[in-house]
Every structure is written in structure tokens, then in C-alpha cells.
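Next come the structures, one after another.
We did not get these values from a lab; they are worked out from the coordinates using the rules stated. Everything quoted here is computed from the prediction, not taken from an experiment. Cβ atoms are built from the backbone, for glycine too; each structure is taken alone.
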Structure 1
Amino acid sequence: MTERFFHTRLAPSPTGALHLGHARTFLLTWWTARQAGARISMRMEDLDAGRAKAESVGQAYADLRWLGMDWDPFPETPNTKLKTQNEVVQSERMGLYAEALQRLWERGAVYPCVCTRADIAASVAGSVGAPHEGEGNVRYPGTCRGKTQNAKRQTQNVEEVERMVREETGKKVCWRLRVEEGVVGFEDLVAGRQGFDVGAEVGDFPVTRFEGVWPRPAYQLACVVDDHAMGIDLVMRGDDLLSSTPRQILLYRALGWEPPKFAHVPLVIGADGKRLAKRHGESRIAQFRERGVSAERVVGWVAWRSGQSDSLREMSAAEVLGRFDLGRVPRERIVLGEEDLAWLM
């Protein structure tokens, strides 16, 4: 990597146990950062209250440390609002997300929306998808756009506007970013030049959820706010989130902030071409630990599958760091097969 950067993050989500795909992405991030002498922060992305599991938080920290990774203490400042000294936890940072939503409203960049997925599905074919690929994204037709001009004249407070809309419609509210058609381009440090027309493909996308603790931030808003507040200048993650990047760039622009550099690494997938799940065989890091498999065996597999070793052998994370070259990472996705699991077990 020729681009210089100073601060990146590991950002697991406690919606389940970490698996081999997570291990590979996090190890690639750790190797890239440590080789560059950059800081690494830990951020637990626990905002999905319906799926987040308390026991998965500690397990994620333990799995990553077992693999040989570490991260730097993140000192508390007025901008970070941490309760702990070492890790950022999203559910502790609602105030930052509320401030960002207020800023977006004052800039005319967002509007309240009462359209549910069922409403959108009734007006267009398909269904609204999550940030990840392959989950049925459909263009929002802009039904609620322009319906809150009177509310804006009455109050500049975003919570008050939402209350007024709820009382008027009797429906729950989310907030959407106004998106104009036009290609959003960026240079990905792994995937190369990218371009997405968010306005034509997705339309105005939600930055908050219907449910949860105010302001109920959606993934896109929380990710942008946290990366900016933490001073992250390199975001490294799986290539299933490539389509999220142009949306986040639009949020950075709307908030008046400079976006970081992005690097999306190919996923580990099953033979069916889908992200790893139980149907693809046991690939949880915790399961390997419980069976007595060494961390070096898992790390060695990641190194071999990432172009960092000529043979399949046990290696420590520190050993790979001494020879790591991001340029050798294959640009194709890795299909997890029976031979992989046989060697790991």
C-alpha cells in the first residue's frame, strides 16, 4: 500500500460468533496497520439491539486476542465520550449520533419518512435491503420527500419535528438522506476505482431506524459519525460493504467532513457463493479454540489463503507481520471448502 494512513479500527458486531471470514478480514487489517506503524482502535458495533448478544462482546475480544491481535487504548475526550479506556462501544455514543442528525436536518440534508418496507414493496417491485450485498436493495421512490417544509419553519429541533410527524400520521418515523442522481466515485486501495449512482440505484436511504433508542442510528450514520469522531483515516473491511461506501461518502459530504481512505478485501464465502454461515460447516473461531486447534493453525490458513505464505503451515500473527504485503492478497473471493476445514480441524 503506497497511501499513508495513521489510524484504523477493528469493528466487530456482537450479533453472533466470529468465524474464519471475520478472522481473515481483521488479521489483514491488523497486519496492514501494524506494518504501517498506524494506530488500531477497537469499536464494538452493538446497535442492532434485536440481534446483539452480550456474551458475544467478550467472546469477540477473546477470539481476536487469541489470534494474536492487539489494539491501542483510545483515550476519552469530549469528542469520543467513552466509558472505558480501551474500546469504543457504539451503544454508549447516542449523543454523537443525535448531534449529527440535528446537523443534517439544519443543513436540509435529511427528512422524516413514515414509509415501511411493506409500503415501498407495494409501490415498487422488490424489497429494501440492508447495507450488505445480495439482500434485495430497491430504489426508494421519494414518497415522503418535501412533506415537512411546514415543520421546518415551525422548529429547528429534530426531535420535535419527529414528534409532529408521528402525531400527524400516527406512524413511526425514520430519517432519510436526500440523494441526487450522479455517480459517486472513489479509489479503493484494494478493489481499485469504484463508482455507484446511489440516487439512481437506491435513492434517498435511511440514516436512522424505526425502532430503538433515540436517535436510532442506522449503520451508515453510526459508522460515519464514529469514524470521524475517532479520527479514522483508513477503513478496511469486507467487499460486501463496497456498496455502503458511496452512501457513507454522501453522508460525509452532507456533514461537511472529509472521508477516510477505503480498502475492501474479498470475503471468505461458501461453495454456494454466499457469506459464511452454519450451513457451510463449522467455521467459528470459538469452536476451533474449544477443540484445541492452535491459533497458529488458523493464522497459517489465513496467511496461505491471503497470499502471504507459499505453503499451508502454522504461523503466528507476528511472524506473518514480518513478511506481509497487501499487494499479494488475491482479488478474488475465497471459497471455503472441505479441504480447508479438514486441515483446520
Structure 2
Amino acid sequence: MTMNTFDRRKFLKSSIMGGAAIAFGGNFKNYFPLTKEEAGPISVALTTGDNRADLAFRALQPFSKQIQKAIGSRRIVIKPNNVSITVPLSATHVDTLEGILEFLKSIKKLDNVIIAESAGNGPSLEGFSNYGYNRLGSKYPVNLVDLDTEGYEIMYVFDERDFRPHPVRISSVLLNPDSYIISVAKLKTHDRVTATLSLKNIVLGAPLKVATPNDEKRKFRNEKPIVHGSGYRGINYNLFALAPRLHPSLAVIDGFEGMEGNGPIRGTAVDHRVCVASTDWFAADRVGVELMGLDFNNIGYLTFCAEAGLGTADLSKIQIIGENVKNHIKSYKLNDSWEKQLIWKTPVS
């Protein structure tokens, strides 16, 4: 049967739980979180204050024993959000990273740590230098790693133009089960999926930029656009479908200075002074959405994740440690394209 005669609505419905298992790496159920009984209560820490490093440190403290046990002998991969290497407001702040490193030091887990990124628009190490990350390497036993120079696995993602699977090189560092992944995201609006938080930081950081030494005009081929799926439907679906293998082990969301409007790069600053942390990435993102004053039902990839059982969208089922979420909500101005983004809600005809 050709894709021209395939019922596209049936494709979308059936592929969520069936096709995704094949396209994205084997038995889909193997990648789902533990049951409620196995995982225990869902908790998210929310801190506020005037010091970024202190906010991150305090947000992580309630999970000290849990994090220490989960890390074990695994390598810790701290993944900042450097969608741009030249726009500081769009990137993870060095002070937030330092707060996380101080926390890891406090639980004696600082002996096997890297800060790793495949930046969106240029050499990752150049971005690290621009944002002052190099000083972390001189203060802590941590290595700065460009994921584009490391290994990869081939995975397949959906493209809404032809409804076919497309190969993409995905970082083997982020896929490695022996990596304890810490997503250090920011509260930001987005031009395709309304908001970018801890999950998207990992999923869109995982596709690599591949060197093309024989191309004088382009020194690398950026494979991240492949995961964008050629449209608002495609990117939301791919974020959901890749989540079971590419979600973080620990989510830290820096909202000290958020970004509203035309994020994730061209937005404006929001003085928010909050930080969110959780060992449940979905719960962290859910609280992040609430803090931004956004309608959770307008965020396609997180809605898909909730429908598939990857997390709960019900805030009443999430234990908040620290500050009261209601006291720290700010209504972020959305990207100019936000109404067009909602086409993911409309059935494909």
C-alpha cells in the first residue's frame, strides 16, 4: 500500500503505540517509566531567590538520597540548553550549572561528570567559551564535551510531508543507559511547540551536526531539522515518540530569567527568579508550564506524552516541595506563531 492511499488519520492513531515501537527502537513498553507503586509519589521542588546557583542547589537537595542511589557508578551527563552559541538569554546560565556541580559535590558524585552539548547553530565548545563554562572545568573535575565529536546511533523520525520514516544520527552519549542525564533547561516560549522545557532540551539536543569537510560553504550538516518533522504536527509527534528513550534522568529548569515572545532565541527576558527540579521530567515540565501561565492543553508533545501514560498532567497528583506554584505564576507572552502551532489539534484530512 502506498502512502498516497494510506488513511493518514488511522496512521497517526495506530502509530502512537504501535508504529512508534518499531520506528524508535524495539519494544515501546521497555522505555516507559515505572508504575506508580514502583516509583513512589511524584515530587517537584520549586525554589525562589536572588542567586541562580543557590536556587539550583536548594531545588535538588530534597532528592539527594534518590539521586545518589540512581547515579550509582553511572557517568553523569549535564546537558545545558545552547540552542544558540551567541545569545546568552537563550542559553543555560553558568551559575545554574555551578549550583548543580556543588550539589553533586555535596553527595560525593563529582568524580565522573561531563557537561555535553550539540549546540543548535555552531560549535558547542565555542558556545561554552562564550557563556563562561570554561571556568567550571578549572574549578571542578568536569570535562566539557562536544557531542558532535562523539558516537551516534541511527534512529527514525516522522516527516509530515510524506508520512515516511527518516533516519537521523542521535547522540550515543544521550542514548547510553549508563549515562545519568541531567537536563538543565530554561523557561522559554517556542516558535513551534509553544514551550521548550526539560524534555525538548534532550530530544532536540540529541540529533548531531555532522562534519562535511568537502563542502566549502557548509562545514557541517545539521540533522536537528530532521526531527522537526517538516511542520507543527511533525515536531510534536517526534518529541513524543523519542521521549521514551531520550528523556532526562533528572530535570532542572532555570526560571531565574525566562524568555517570552519569540523564543527560543529572539524573545525577551522575564524576571521570574524561580527554579524547578525533579527526578520525574514530565512532572517538572508540567510545573514549568504552569509557572509560565500557559494552557497545558496547547502543548502538543506533552499532551501526547500524558495520553500515552508517560506522566500525569494533573497538578493535584504532583507533590510540590518548597514554594507554592500559584504564588509564582507569570503569564509569558507567546510566540507570534502560537495560533498556527495549534494545527496539531486538527485531524489530518
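Out of 1, 2, which one gives -10500 for helix-only ellipticity at 222 nm (-39500 (n - 2.57) for each DSSP H run of 4 or more, over all residues; to 500) as computed from the coordinates? This value belongs to structure 1.
Which structure, out of 1, 2, was Kirkwood radius over Cα pairs in Å, for residues 65-256 alone derived from, given a value of 17.0? Derived from 2, not from the others.
Identify the structure, out of 1, 2, from whose coordinates log10 I(q)/I(0) by the Debye sum over Cα atoms at q = 0.07, 0.09, 0.14 Å⁻¹ was calculated to give -0.31, -0.51, -1.19.
Traced to structure 1.
Taking distance in nm of label points 7 Å out along Cα→Cβ at positions 57 and 73 as the criterion, the top structure among 1, 2 is 2, with the largest value.
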